[in-house]
1. Could you figure out which one of 1, 2 the value 3.3 for distance in nm of label points 7 Å out along Cα→Cβ at positions 135 and 215 was computed from?
2. Matching task: -1.03, -1.15 is the computed value of log10 I(q)/I(0) by the Debye sum over Cα atoms at q = 0.23, 0.28 Å⁻¹, for residues 111-166 alone. Pick the structure from 1, 2.
3. Which of the displayed structures (1, 2) returns the greatest value of distance in nm of label points 7 Å out along Cα→Cβ at positions 87 and 151 on calculation?
4. If relative contact order in percent (Cα under 8 Å, 6 or more apart) computes to 20, which of 1, 2 did it come from?
5. Which structure, out of 1, 2, was Cα Rg over 2.2 N^0.38 Å calculated from, if the result is 1.21?
Structure 1
Amino acid sequence: MTDTIQLTDIIAPAFYPVHWDILDGKHTYYDLYGGRGSTKSSFISTEIVFGMMQDAERGIFSNGIVFRKVEKYIRESVYEQIAWAIDALGVTDLWKATLSPMQFIYLPTGQKITFRGLDKAKRTKSIKTKRGWYKYLWFEELDEFAGIEEIRNVQQSVLRGGSEFVVFKSFNPPISRSNWANVYVNEPREDSYRHKSDYTTVPEDWLGEQFIADAEHLKATNERAYQHEYMGEPIGLGTNIFDMLEIRAITDEEIQTYQSIYQGQDFGWYPDPKAFIRAAYIPNKEKIVLLDELGGCKIRNAEMARMIQEKGYDDYA
């Protein structure tokens, strides 16, 4: 290892406690989740490369394996991320990269970092290493996998033959709170370290002015999307077809201010349903206000016309 590289130049301050926890061997599972730009993938890739080299100095022949759900996404994501970590640590001359198969080999010892897609999960049953064991596992984009059962099957196949294991799971939380990955990280487990991060804990010069500007613009224009995308908050209940809803009574005073009122009917041949709605559109806020709805099953045209007239909605031209 070169003396000119400091881990503090590579690892964001928010991850210092996680780094020390790994070094102290306090947990097996490290579940890292959060918003865009939180550098969690950079941290994980650094820990795998750094940890394997440290193991080599201790006489431990550890290996690493990185999983994504779809194999075709490996090359431009986790493979490049591991390459970044090797370069950032200043040890490029100590590692050999190959594409067929995709792997990185630590030249002084022969330790390997391999990559697998779980398009065909049965492949994990045949994963073995000639020497040592897979100490480091990384499941990137956790929410893309089929569920915790799929993850558990892989772990049962891979976590063998060693006394120490470090398993990373990383993802940006899906919008729905009921998504299995969001549920998983909220279930208490003593052997797991859960860590949530976001871009506000990362040095600004690491991210660049444009990233910060885009984040702040979204915060000012769409707070809800900002909370999900940049702060990593699962803001949806998982039950709504439309998420951006505000449900409240509309006052007569408000209705008088609306300049664009629209209404229309979806005709259903008797006895099928009929539906009539009256709505307003507010262009400067890009907002649709539903003012009223009429309808039901087995309603004849004459009856629907009477209902519309009684409401005074025959004022529409």
Structure 2
Amino acid sequence: MPEGPEVRRYAVQLANALENQPVTHLSARTRDAKAFLSEHPDLFPGRIIERIRSHGKHLFGVFEGEIGFHSHLMMWGRWSVYGGGETIEIDRRERARIETPAAIAILLSAPVFEIFQGEPYQKIENLRTLGPDILPYDGPFDAALWRKRLLSEENLEREIGAVLLDQRISAGIGNYLRADILFFCRIDPYKRVGELSSAELAALSEEIPRVARRAFEGEGVSVPPALRERLLSDTSLSYGAQIREYGARHAVFRRTNLPCLVCETPVKQKKQVVYRTPDGDDENEPGDERARIIYFCPNCQNVDMARFERVKKPRSKRAAIGEREASASEA
């Protein structure tokens, strides 16, 4: 699933191509948006696109006259931008298309595309629930609001690795960001929020925006330059003799059994229960439990691996009788 840095890059790309341009055509194939356009066929042509922004994993655009669109890429969605006047055939995966004299933007494979009238944070329910953006447009990351939401009573018994995926607390963190953020903070993903020290809370409030900004500017690379160079040059840090660029982007994410970049302990992966959040992506909705893979260094993050040892189930009475009968017959 595209995380906050990926969605922000799409937002910047769309803003550079479409902002301050008049709409010549807008179409949609999602049910509600298609119905809206059918009822208002002449609403968009000629309107100027005033701004396009992202907040966490959500992207929205505002046109003059307080009307706009909202999209969420979910697992496989993406935006593509082409030059104005090009002939782009309709792909079966196409969900929306916005055309101006200068550019064409097409949304592919994303199930969420909707049209709203009014202020986006008032009309789009999912936007209202979001926590502070990990990539704020103006000013620093709102660490005070993040901390207030994180330390609310309902979260104190939750595991920090699961809470980082809760878009109501901070918006934009997904699986690769949470794994590397926790690694750089040296925090056990299974530690409960109420057990975090003041130093760990401070580290999180610094690393969340730092790693997010690095991933945004580095097109998905969450490690700093020095570690990136090591990953690209040392075959002992990769699977096999051939180093792949994608495998050199992260500190622990998808590096299972490879050496930790700090202590050389093999990186581990385990499942962690998370909850879907009301923002409609694949992560969190109260009452819906599911397991997601978390990656970590057991040594650097002080993870007690003994907790994951499989407890042997006691033998059933029938199995025990069968074993005794087998032994008697052999005798």
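Every read-out reported here was derived from the displayed coordinates using simple, explicitly stated rules and does not represent laboratory data. The structure presented is a predicted model; accordingly, all values stated were derived computationally and were not measured. Cβ atoms are built from the backbone, for glycine too; each structure is taken alone.
1. Numbers: 1: 3.3; 2: 1.0.
Checking each candidate, the match is 1.
2. Only one of 1, 2 returns -1.03, -1.15 for log10 I(q)/I(0) by the Debye sum over Cα atoms at q = 0.23, 0.28 Å⁻¹, for residues 111-166 alone, namely 2.
3. 2
4. So the calculation was done on 1.
5. Values: 1: 1.40; 2: 1.21.
Matching structure: 2.
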